[in-house]
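Please find the structures below.
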Structure 1
Amino acid sequence: MAYANLMVAMTLGTTNSEVLAVTSGIAERLRAGVIGVAACRPIESVCGDLQVPAKLFEEDRKQCARQSTEAEQEFRSAFAGRVERLEWRERSTLRPLADLLAHEARSADLVVVRAASEQADRTRSPDICDLVMNIARPVLIVPPQGGRAAIRRVLVGWKDTCQTHRAILDSVPLLQKAEEVILAGIAQAGELEETKRQMAEVEAWLKQHGVRIRLLAIPAEGANASQFVHLAAELDPELIVTGAYGYLRESRWVLGGITAAILDRPGRLAILSH
């Protein structure tokens with residue numbers, strides 16, 4: 001198992017230094033190539049039935065072109081002399097950016113994005129929730145303050161679901177490089193022993209892939225999301241790995257507690273798989 005290509009989603013009109021630093025550190029450590037994607041939506045894509053004046057349309061086009069050039073310069077500078085294989089893509093689309101990035105990820109093993117912001121310009125940055133729930137790749141979310149690319153301790157949230165199974169499988173290349181991997185399960189009343197049995201099987205499988213792991217099965221106390229967040233604060237991992245949970249209601253994603261906590265209050269690097 002390995003990551004051959006990472007894909008980093010560049011946010012136009014602002015610095016991407018934190019996201020690039022994390023991507024560069026991981027790519028260099030795993031000897032992976034990096035694909036940079038600069039995507040934007042023209043202004044008419046968010047104006048609905050309103051007519052866009054020709055002058056405003058032209059100004060937006062020029063701004064997008066200028067920002068894409070600046071993003072490419074920042075991208076190439078971040079990886080110069082550190083990563084051998086680089087690819088740069090500029091894209092413009094009328095569709096939501098999350099849809100575009102989900103398709104661009106066809107040639108990547110891991111997608112790196114900046115955490116969502118309430119003030120984000122949706123013509124320049126994707127809806128992270130839509131991206132995580134629709135992309136067929138694991139998504140590494142970088143918090144606004146950045147993260148530690150030298151990932152030594154990883155906290156993996158355990159739940160016996162296909163999303164968790166996939167998240168663990170997706171993150172094996174990083175788990176193999178970590179000094180400590182903690183598989184943590186929060187068990188409901190009467191389920192502690194079964195949770196321990198499930199986790200022991202996962203432990204045996206991961207050890208066959210050279211992953212150093214320890215198990216932590218704890219009884220549930222209140223909301224799982226709050227308990228998991230407190231556990232992460234106590235253990236202080238560089239990276240959290242968990243399945244992404246949600247369902248569609250009236251064409252909008254309704255997220256599970258832990259998924260919502262990670263996306264709404266990003267405090268450290270997190271890999272989510274759905």
Structure 2
Amino acid sequence: MIELLIVIAIIAVLISVMAPSLSRARLLAKQTRELNAARQLMLAVSCYAGDNRGSVIVGFPTEAMVSGGMVVVDDKGNRLYSHSAQRYPWRIAPYLANSLGSLYDNPKILSELRDAEPRLLQMGVQYPYIVSLYPTLGMNTRFIGGSDASGAFSKKTIEAIGTPFITRIDEPRRPSRLMMFASARGDAQAALPGMGILQGYFSITPPQWTTKIWADAYVENPVDPKNPQAAAYIEKNSGYVSLRYAGKAVTSAMDGHAEMLGWTEMNDMTRWADKATAPDWRVSK
């Protein structure tokens with residue numbers, strides 16, 4: 001009996017020693033998958049540009065665009081409209097062989113969402129909508145392709161601040177520095193029954209626009225997800241960017257490479273906007 005207890009104690013000690021290493025290994029594997037996904041996305045962006053006379057994919061088009069000549073379909077060939085089509089995943093899907101699995105950190109999430117479709121429909125939510133909303137990597141829509149959410153295609157906005165975003169693949173002056181995608185995180189609204197909060201979001205917000213947006217410090221889990229103010233705080237805190245890998249996020253630049261960036265680098269506007277002239281640069285006419 002004593003020998004058995006000694007063996008159990010030794011096993012317990014070994015498990016306690018190995019647990020942190022196993023946790024780090026899992027996180028590193030997840031980071032590697034996300035880096036590969038970021039590179040695949042940039043390859044898809046390049047292919048899209050090749051098919052569209054050098055144009056970059058629109059960050060967040062208007063409803064009129066996706067209701068008109070910009071035809072977007074889901075994995076079943078059904079045409080999508082409104083937000084499901086305005087967000088980038090279904091528009092980039094044809095250049096990922098219509099496989100969006102790489103856009104989610106959990107390879108099983110899409111099948112789980114498909115299985116949960118009847119329950120989601122009861123909540124008034126469709127599968128294509130959820131898939132478009134929570135990809136692991138968010139797009140820098142305000143400065144690449146333009147975003148209707150920031151009025152990019154409005155005549156009044158253009159008159160006020162011009163067009164701070166790029167529209168062509170060959171336009172960036174610093175393609176190795178201009179970030180297009182980065183690790184994103186969900187908020188309280190991302191919680192789904194039985195699945196919790198999906199760690200992703202389709203768009204990331206820059207630290208500066210016409211005014212400062214981000215908070216002075218980064219907090220990974222700033223508030224209770226049940227708090228109705230959670231979404232606003234997370235956006236204010238870090239623009240939906242997630243520094244989930246030891247204080248760093250996976251990012252991909254316009255030249256196609258992927259790298260890890262931390263809080264200081266992510267606060268540098270020269271990584272967000274090709275026209276930025278300083279880390280604290282802001283949009284102005």
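Every number here is computed from the coordinates shown, using simple stated rules; none is lab data. Note that the structure is a prediction, hence the values are computed from the model and not measured. Cβ atoms are built from the backbone, for glycine too; each structure is taken alone.
When distance in nm of label points 7 Å out along Cα→Cβ at positions 30 and 262 is calculated for each of 1, 2, the greatest value falls to 2.
From 1, 2, which structure was Rg/Rh (Cα atoms, Kirkwood Rh) = 1.03 calculated on? Write down the numbers at each step before the final one.
Values: 1: 1.00; 2: 1.03.
The read-out was computed on structure 2.
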